[in-house]
Structure I
Amino acid sequence: MGVAIRTAGDDDRELVVRLLDEAFQDDPVSGWVFPGREYRRTTHHRLMAAFTDIVLADGRIDLTEDGSACALWMSVPADGPGHEDAHAGDRAEDDDFVRMRKAVDPGNERVELIGRLTAGIHPSDRAHEYLWMIGVVPGRQGEGLGTGLIGSVLDRCDREGLAAYLEASSERSRLLYERLGFAAAGEPLALPDGPYMWPMWREPRTVQGPGAAG
């Protein structure tokens, strides 16, 4: 049975923020950005809200009909990732990463750093679909919801000859993405005194027409 998916709108904002907050409480990267369970419980949702607002404005959020899983996508043109150039921040006093930190958790430099580091490894030479985040509420993981959400976009990528990119934040998710056709895109990103993130790239697969041999 397929996964029923719709595009989230502004009215779904709080649902998406809550879903992402719950889904990533035990994620290694979230634990690095917000160390300590109580600190993370009271602060983490503000970063998820900032991400949600960015993607609602400039990308697309796919949401399962029952609200148990969502995927945040950005369409990235060639010659530039969908967020601020990592080196631009060295020249700008109050760039997007600084504003993000000030809005989310002003004293937490890791909120700013995670944006700079991921932007620094983001491919910029080819247009692609960027899976910014995908979250499934605890208790519903392992049911194929994430695969269904990703698969619907990858099918379109294959039809349109478009690549896809993401950063896996755990070994478990990296293995899932490999099964969907993603492969390592360079060396893993080692967060300072923290976990790894794995940049992964997927070339579009050839879609055979009805009359093609197979």
Structure II
Amino acid sequence: MNRPEVVSADEWQAARDALLVKEKALTRAQDALAAERRRLPVVRIEKDYRFTAPDGSTVDLAGLFDGYRQLVIYHFMLAAGNDHICGGCATFTDNIPGQVHLNARDTRLILMSPAPRDEIDAVRDRFGWATPWYSCHGTTLTDDFGIGGGFALSVLLRDGDEVFRSYTTTARGVDRLRQDFSLLDLTPYGRQEEWEDSPEGWPQDPTMSWLRLKDEYR
């Protein structure tokens, strides 16, 4: 088995200390970036959208917040009439924790898809997900947000009945939020994907080719 070089405890500590300097610099850079993100302007959402809630009721944009001040939306790739379940979206959702700590900061997280309510319920029930999942079927929300048929994460802010869009990210901006990927990034072999800069001989597969829906692992 290919593996990292074996060294003494003192040599390991010296290498670890050198890496820690770079990790601390990255932490400070991430803090500075988050400070800039908090200063982004917002845009008022004027359109009168209507969504179908998990209980089948109809809610407006402000209703998505369920009384909270901030809302994080994960745009799950599930199109109307398409029985394909996106593996990336499904495994992202598997990583979503409970929301008690988010709620303590007046923030809520939901899923949103263009599929109608019954198609969303079938997927939710299959995997036993508890994250609130809304349908934007029949609305132009994903196009208006520039998401189209892809996946993304949006952040909204509510002030009374006014709702504002503050942030959107996709691609690597989303996958860095996953606990499984973050933990794998700490391991010697990483995610074991071809795009990673790993030593020669390290196990590597095509990007995300190893991921399965959680009830399809063997």
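Assuming 7, 27, 31, 20, 10, 4, 0 is P(r) over Cα pairs in 10 Å bins from 0, in percent as calculated from a single structure, say which of I, II it is. This figure was derived from II.
Here mean count of other Cβ atoms within 10 Å over residues 164-171 has been calculated and equals 14.6, so which of I, II was it run on?
Only structure II yields this read-out.
From which structure (I, II) was helix-only ellipticity at 222 nm (-39500 (n - 2.57) for each DSSP H run of 4 or more, over all residues; to 500) calculated, if the value obtained is -9000? It traces back to II.
With Rg/Rh (Cα atoms, Kirkwood Rh), for residues 52-107 alone computed over the structures I, II, the top value is the one for I, the highest of the group.
Comparing mean count of other Cβ atoms within 10 Å over residues 12-19 across structures I, II, the highest figure comes from I.
Could you figure out which one of I, II the value 45, 34, 22 for Cα extents along the principal axes in Å, for residues 44-155 alone was computed from? Considering all the candidates, the number was obtained from I.
When distance in nm of label points 7 Å out along Cα→Cβ at positions 4 and 36 is calculated, the result is 3.1; to which of the structures I, II does this value belong? Value 3.1 for distance in nm of label points 7 Å out along Cα→Cβ at positions 4 and 36 corresponds to II out of I, II.
Every number in this text was worked out from the coordinates using simple rules, so none of it is lab data. Bear in mind the structure is a predicted one, so any value in this text is a computation, not a measurement. Cβ atoms are built from the backbone, for glycine too; each structure is taken alone.
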